[in-house]
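Next come the structures, one after another.
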Structure I
């Protein structure tokens, strides 16, 4: 080799530990479960994700960090069985309620997270992780996901290092240490002998809501962690001057869709 090897797994862990966008706890997602169900179920993103998967109809699918079941239930209609796992118990309650409304009986839920013991899970053909890869050790998570799926894996990860439009952060005077970008994933997978394919999905909004002034401010606080009084006032000013006054909502969010076959 012409260059010294770079430890991208270590680089990611340091970057992740330093970012201002910290991972949320299970109780945080418990509180968000109802809102997530309303905003993600039946969204165009779901169709975009599933359309990029190679499915034959006889697969068993593991949905990691399944949230309220936005993917789990539609996938259950197209496959043999879905194993839905999440570390938020209330998210799993939303999955079960959604499945019941749709008359779906081929979903099994498990109250588990990325760092838990997965030995209780049955083997699967395909694993998916939709917008749920905010982990401390990305290399370990990708290895765990790949090892559990006999045929293929699919995931999405935010493009860019911020969950918030950087124009908004600049306007309110909030400097942040960005999060790791998606390119770590294909590099780490390639290093493990996989050949990942990358595509992109655009959604209308990210974690920042622009429905009302208060929703706008609170969604910024949710994403960033905290805003002082001056920054909150600037956020309200941005909402009224830019979002309403110029009819310019937060920029659409792009997600990298990454898929790879696990049979090398």
Structure II
């Protein structure tokens, strides 16, 4: 790590300057050297951190503004969708706009590579950010390459990993390990995406009892109404009523199911009496 090396050189330089010129004894020289090492390290980290926050803010603003424009466009399109062909065209346009937005975000992560070696865990932070973007682009080969380096502290990120494991047809036991690691220190309601995706996989693979046990345990740490409804569906042997689609975009971003776009019905003007 560059900052540690530079700080070590600075500390060593101060120690050598004081000790070998007999300006101070060994004890005071060591203390001054340690102080110089810590001070230089703090200054370098502060400067690197400031630069990183600036880049992250630019990326955040890019995504926030782009998503707002995209959402506005979706709402306008929904008013015009009145046929299957119009629906397909709208889907194609939205996917194209989203792809451009994400590709632009990926370009904005490239300058952050200059901070690798200066900011602790910067390489892993970059892998974490890029994993989400490549997932949106459905570039699963790159996602697989990034997963080992990513920091999976966020439950939604771990849910993405679990979804990818399901796509690869990984054993349920292996998926369960990732799931259990994610809920080891849960905050109330924070692990809802993990409960949702893992129980869905169990249902899809025919392990209804396992899914019921997963949701029963999940209810000790969540009051999410969708989790409750799915638990009730399994409890009453109504597996067909089990659905994560009410989560909306939170669920569909996992790419396990496609959202159903409803066509806008055309209504005539009300007649006067």
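A compact table of results
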{"read-out": "Identity of the structure behind 7, 29, 35, 21, 8, 1 (criterion: P(r) over Cα pairs in 10 Å bins from 0, in percent, calculated), options I, II", "value": "I"}
{"read-out": "For 2.1 (distance in nm of label points 7 Å out along Cα→Cβ at positions 14 and 166, calculated) the corresponding structure among I, II", "value": "I"}
{"read-out": "Per FRET efficiency 1/(1 + (r/R0)^6) of positions 78 and 102 (r between Cβ atoms, R0 = 25 Å, to 0.05), the highest-valued of structures I, II", "value": "I"}
{"read-out": "Comparison of I, II by relative contact order in percent (Cα under 8 Å, 6 or more apart) - largest value held by", "value": "I"}
{"read-out": "Origin of the value -11500, where helix-only ellipticity at 222 nm (-39500 (n - 2.57) for each DSSP H run of 4 or more, over all residues; to 500) was derived from one of I, II", "value": "I"}
{"read-out": "Winner on volume of the Cα convex hull per residue in Å³, for residues 46-133 alone once structures I, II are ranked, highest first", "value": "I"}
{"read-out": "Mean count of other Cβ atoms within 10 Å over residues 158-165 - structure with the largest value, from I, II", "value": "II"}
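Read-outs throughout are calculated quantities, based only on the coordinates presented, and are distinct from any laboratory measurement. Keep in mind the model is a prediction, meaning the values are calculated, not measured. Cβ atoms are built from the backbone, for glycine too; each structure is taken alone.
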